[in-house]
Structure I
């Protein structure tokens with residue numbers, strides 16, 4: 001599921017939201033209240049249970065051949081998402097919904113590269129929530145590798161020092177980083 005022209009998406013496990021009201025998230029690094037949404041490019045980042053920690057990487061024009069081979073592997077496509085084994089059951093069973101929202105009230109958020117869209121006023125969905133469907137199948141259909149790891153931090157440490165594009169979401173919910181020994 002991707003937004004159509006003039007739309008953005010908001011993903012939720014709640015299928016009954018009638019108005020999205022700006023709020024300050026408990027983990028926010030800014031004081032302003034927002035309604036959050038994503039565009040076409042960032043949609044795959046949110047095909048997960050809401051609280052699921054995930055680390056994601058993808059090729060960008062400056063990705064080196066060695067980083068592509070080392071991180072994505074041979075025949076590995078252009079994108080990889082990683083979660084922990086402890087989240088796999090919920091990943092496979094979650095009922096996730098997408099809300100289509102009008103794009104006009106939203107502006108890019110994130111510096112130096114925007115990673116989300118925000119609105120500062122209430123936003124009504126363009127229609128009822130739509131079931132997102134089988135998350136594993138969506139990854140497969142999009143050609144995105146899904147890796148299931150015991151702990152995300154080794155993968156994350158490798159990705160953030162590579163030439164790939166990357167993002168991490170809900171990493172605070174990941175297992176603790178293993179002690180160097």
Structure II
């Protein structure tokens with residue numbers, strides 16, 4: 001059995017552009033996240049070639065050109081990306097503080113994160129309540145629990161919600177509601 005030996009391509013602006021297209025076909029990305037992905041790709045390639053893994057100013061320039069090209073041609077848009085991710089995070093039961101952390105880690109500026117979250121809060125009446133109910137449902141806490149809840153289990157559920165970034169009052173409020181009320185919040189809420 002013969003194996004094909006793949007010829008390693010040189011790092012060029014065209015190579016980075018093609019790598020960007022392949023990446024953006026699969027994933028949405030912010031500008032800073034795309035820069036990070038491309039830097040890691042170049043570093044990995046350089047480590048294979050010469051063992052150093054150090055980017056040159058030429059490589060950084062090519063990466064900036066590719067990112068600017070993508071921004072100019074609307075292949076990446078931080079505001080749309082942040083809004084979409086924030087909605088997704090709320091639906092999957094992430095608290096406001098967790099959403100802020102996740103968006104900042106993707107390279108979204110704090111001012112843009114605040115803007116997107118304020119728009120989301122006007123779009124949905126109470127996005128934090130909706131997220132808390134989603135979290136409780138996903139984790140099978142409170143009214144969604146399979147087994148009846150005792151005092152010890154309730155304390156653990158409250159602690160879990162606190163670690164997830166929900167306030168004590170909101171956690172208590174959600175865990176005290178019955179299943180029907182929680183489902184009304186989940187399925188009756190105005191979702192984007």
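Bear in mind that the values in this text are calculations on the coordinates, not laboratory data. Quick caveat, the model's predicted, so the values are computed rather than measured. Cβ atoms are built from the backbone, for glycine too; each structure is taken alone.
Summary table below
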| read-out | value |
| --- | --- |
| Value 2.2, calculated as distance in nm of label points 7 Å out along Cα→Cβ at positions 63 and 135, assigned to which of I, II | I |
| Rg and Dmax of the Cα atoms in Å, for residues 71-126 alone derived as 11.1, 35 - corresponding label from I, II | II |
| Given 17.4 for Kirkwood radius over Cα pairs in Å, calculated: source structure among I, II | I |
| Source structure (of I, II) for FRET efficiency 1/(1 + (r/R0)^6) of positions 111 and 151 (r between Cβ atoms, R0 = 25 Å, to 0.05), computed value 0.30 | I |
| helix-only ellipticity at 222 nm (-39500 (n - 2.57) for each DSSP H run of 4 or more, over all residues; to 500) from the coordinates reads -3000; which among I, II | I |
| Comparison of I, II by relative contact order in percent (Cα under 8 Å, 6 or more apart) - largest value held by | I |
